[in-house]
Structure I
Amino acid sequence: MKSLKEKINTTEFEIIKSQELWAQNVIEIGNLYTNNEDYKTRASIFVKQFYAFDICEVLFKPTLASEKQFRYTYDDAVSYFIGGSISEDKGFALKPWKKINFGERKIIIFKEIALSMGNYFFQSVDGCDAVKVEYTFGYVKDNDNNLLINLHHSSIPYTNK
């Protein structure tokens, strides 16, 4: 198990790049699924590569979860992205998505953590309008200087319709 770095020592640019890579990986998982390739291994690597489950507790509240809203384990996170141990999970990353863009965002960097909050937009391959989702990500670094998510909260914006 890797250990947690005492200071985050990161930049806004590094966080933005990490978010872009996160989006590319979610899209890749869906493409692998569509092409009947090994999406499960890719999803497993994705969660290990982007989330801090190996070094600390992770608070994960995904967008499309209502029965088990909060996910605290690696297996529960993988289930959200590709389906699995939680019955409500249909595999968010399996949609598949054509494009994921991070839009308006604010980033705050503290000594031990960084936070980013804003909107991201998910464009499906069928060309429908992009789905706007609100997010908050918290970041820590491990001793190998990898930027990892330890807080992931996302939700569909409120509407009073």
Structure II
Amino acid sequence: MSGECGVCAIHRSATARADFAWESTRWVLRHHRNPAPLNGWFLLDSKRHVGSAADFDAVEEREFAGVLARSMRAIREVLGVPRVYVVMFGEGAHHVHAHLIPRDPTIEGTAAWAVADWYRAVQVGGRLPADPAQIGQSIARVAALMQGAVIS
């Protein structure tokens, strides 16, 4: 094992850029890679390799809430859902990445912590992943809404 950060590797990957909806000098908003558990499951990453929001510099600290809120509003609008969950663990990759998960009450089995079981089922092949064509449309629509984000 190389010890390379998976999130940093995604940021450098030309193929992963297809999943990016928006980026600034400090942030990346990207869709979950295939197989994605749900259409609209985005991640908000810090560009700087930092393991916890508690370790943000002053600028990251000031910007984070605004970028997070704007991203959540865009996802909510595009997916037509009443809420977007935010989950940050940081154990799989010690690099700040917030999972932004659309909560669609019409999709049984995705409420609250049950969404973790949905995620695991997709990862092991017990459930079908989200449709890549729908994901592409969601990325494009979220990108259009985030286009005016004035964050350096």
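FYI, it's all coordinate maths here, none of it is from the lab. This structure is a prediction, so every number in the text was calculated from the model and none was measured. Cβ atoms are built from the backbone, for glycine too; each structure is taken alone.
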### Task
Work out which structure the value 28, 39, 23, 9, 1 belongs to, where P(r) over Cα pairs in 10 Å bins from 0, in percent, for residues 102-141 alone was derived from one of I, II.
I
### Query
With relative contact order in percent (Cα under 8 Å, 6 or more apart) computed per structure, which member of I, II shows the largest figure?
II
### Query
In terms of distance in nm of label points 7 Å out along Cα→Cβ at positions 62 and 86, which of structures I, II is highest?
II
#### Entry: Read-out mean count of other Cβ atoms within 10 Å over residues 46-53, computed value 16.0, structure in I, II
II
### Task
State the single structure among I, II that was used to calculate helix-only ellipticity at 222 nm (-39500 (n - 2.57) for each DSSP H run of 4 or more, over all residues; to 500), giving -11500.
II
### Read-out mean count of other Cβ atoms within 10 Å over residues 94-101, computed value 21.4, structure in I, II
II
### Identity of the structure behind 12.2 (criterion: mean count of other Cβ atoms within 10 Å over residues 54-61, calculated), options I, II
II
### Query
Once distance in nm of label points 7 Å out along Cα→Cβ at positions 22 and 126 is calculated for every structure in I, II, which label goes with the largest value?
II
